[in-house]
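Student: As structure tokens, here come the structures.
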Structure P
Amino acid sequence: MTVLIVTHSSDNRAPVSVAHAVEALGERVYRFDTDLFPTDLRLSLDERGGGRLSGPAGVLELAEVTSVWYRRSATGARIPQDVDPRLRFPSVEESRRVVSGMLAARRVFQLDSLERVRRAEHKPLQLELAHELGLEVPRTLTTNDANAVRAFAERSPDGVVTKMMSSFAVHDEQGREQVVFTTPLEPEDLEDLEGLELCPMTFQERIPKALELRVTVVGDRVMAASIDSQARPGARHDWRREGLALIDAWQPYTLPEPVSERVLRLMDALGLNYGALDFIVTPQGRHVFLEVNPAGEFMWLMQYPGLPIAEALADVLLGRAARRC
């Protein structure tokens, strides 16, 4: 068996950990760092679905691939920035299409296919499916209408938080990265919603927190960890603000069986074999679903509190555990 790992050369140690887990079971891994294509890596495809990858990891005949782990993509990133934009843009776009076409032509198990990942990333779809399947979700409004936001806030006695559908950062005048975190809306914010008409945002009722959970699903295996985000003032609205300070405070958590069953049904509905789900546990013990990231990070959870995520991924990639095909 040969597992093709699709990522980029600046990724963290997650691909290395999964590769080691696969190799420990006696199988081969080929790492495809997409940022090296087309500048430092050669890819050839033919009309019968065959082809070859050749680069720093050696040579791979695509016919040898038995499964694919699609994790990250940065295709075309090393095409020089000083290339004429009229040439650089089509070069990057054509390279991306070649890589996505190569993956689409692989008639093997993929964890998870690019098409499924892109569909599953839609937050409105996630919330709608989760609600239909019996998971509790926050009241949510996504809009560019300031009056709709104010009316929503009036119906939210515990307050409102705002967030973005996409994870991104902006840079200040000194070039420092400023990540956009989940943020509570204050009364003065509701009075001044200038710019909303240019960029829609997502607003949710504020949910009281006792704990926050990261629930990692691999195949039919559900692994949960909890963090007391309320222990640090800076983390109360979004634990990521104090992520490094809290990294060794994550604890194993047993998800109630009804919640775990609904999580697996959500993964079935999205067609995902891997997902990183975020939950709030309220002081009353309710489990409120926030979102699922079909390519979410997990490395810190392998250390704190020690979840065997890489091994679980290796088992699914090699067909040793249940799959959603």
Structure Q
Amino acid sequence: MYTASAQRYDQISYRRSGKSGIRLPLISLGLWHNFGSIDDFAKAQKMAHTAFDLGITHFDLANNYGPEPGSAERTLSQILRNGLGKYRDELIISSKAGFLMWPGPYGEWGSRKSLLASCDQSLKRLGLGLNYVDIFYHHRPDPDTPLEESMSALADIVRSGKALYAGISNYPIERARQAFAILRELKTPCLLHQVNFSLLNRHYEQEGMFELLDNEGVGGILFSPLAQGLLSDKYLHGIPADSRAKRNHFLKETRITPELLAKISQLNQLAAARGQTLAQMAIAWVLRFKGVASALIGASRPEQITEIVKGTQNLSFAKEELETIEQVLKA
């Protein structure tokens, strides 16, 4: 039976999420990949244990994570039953709804029926008497359902005690602004906005999202900060046979061009000069932005989690380093 390290809170720093009372670890662990129905359970459990031993208290899920929908939630349920669950009050567990989960018109998007049913299903899969998640997100904006309906469903999930906080994910800036206002009026202010952001994907920076988060007092949590592994040493010497690019699912092999590899190589050289790996520097860079509470990483090995947490010991950049990064990315 698992027993956590007594030094788990000595390894990583924590940041307040917006104006809330919640502090999140600088690094959170996402269960999008490598925790599902086709994955090695023993390795998944080892990664969860390693993360918690390093002070990572936040485990992020969605109802559709798998690849078999729901299977990542079931994996975490088993890990909780095997010992991690005795630390429930030290954990932040989040899930989401909005992508396709079951047939018919109610199995995705953001109607009240879809969101409430999804939350109930997630709690059943998580099991272990887990009668609430800490954060429940709307996973993506619904173009056809009134925003008031989706946000009032989140508010009612919080008021029912099935979640402690509400969050949104993948919302463009104006929709996010509206969602924050509605949730505030409903007395269930948004805790977190989860967005895709990295050195190679800067859309939210360019549209002013981080200033909005800071002004609204909402925390930002950034997923894919390593751009599906591109911002690591994985692809510097070719495309590994077991990589995400070879699977051609979210990361397409055609994206890995000679021009992109040249930029990644230059960034890797800068990271080495800082005494960091490329992955460590990439995480440090995204944690610079206003309003950002945590970077949400995925992992395929426990050692990757250890490496990233170690990298948070150096989050500062010299002006010249930031200028070099901009020059590389604009080339």
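Student: When helix-only ellipticity at 222 nm (-39500 (n - 2.57) for each DSSP H run of 4 or more, over all residues; to 500) is computed for each of P, Q, which one produces -8000?
Tutor: Attributed to the structure labelled P.
Student: Work out which structure the value 3.1 belongs to, where distance in nm of label points 7 Å out along Cα→Cβ at positions 14 and 206 was derived from one of P, Q.
Tutor: P
Student: Work out the source of 1.4 here, i.e. which of P, Q gives that when distance in nm of label points 7 Å out along Cα→Cβ at positions 126 and 214 is computed.
Tutor: Going through each structure in turn, the value belongs to P.
Student: Further question on the same structure: Work out which structure the value 19.2, 54 belongs to, where Rg and Dmax of the Cα atoms in Å was derived from one of P, Q.
Tutor: Of the structures listed, the value fits Q.
Quick note: the coordinates plus some simple rules give every number you see, no bench work behind them. Worth saying up front: this structure is predicted, and the values here are computed from it rather than measured. Cβ atoms are built from the backbone, for glycine too; each structure is taken alone.
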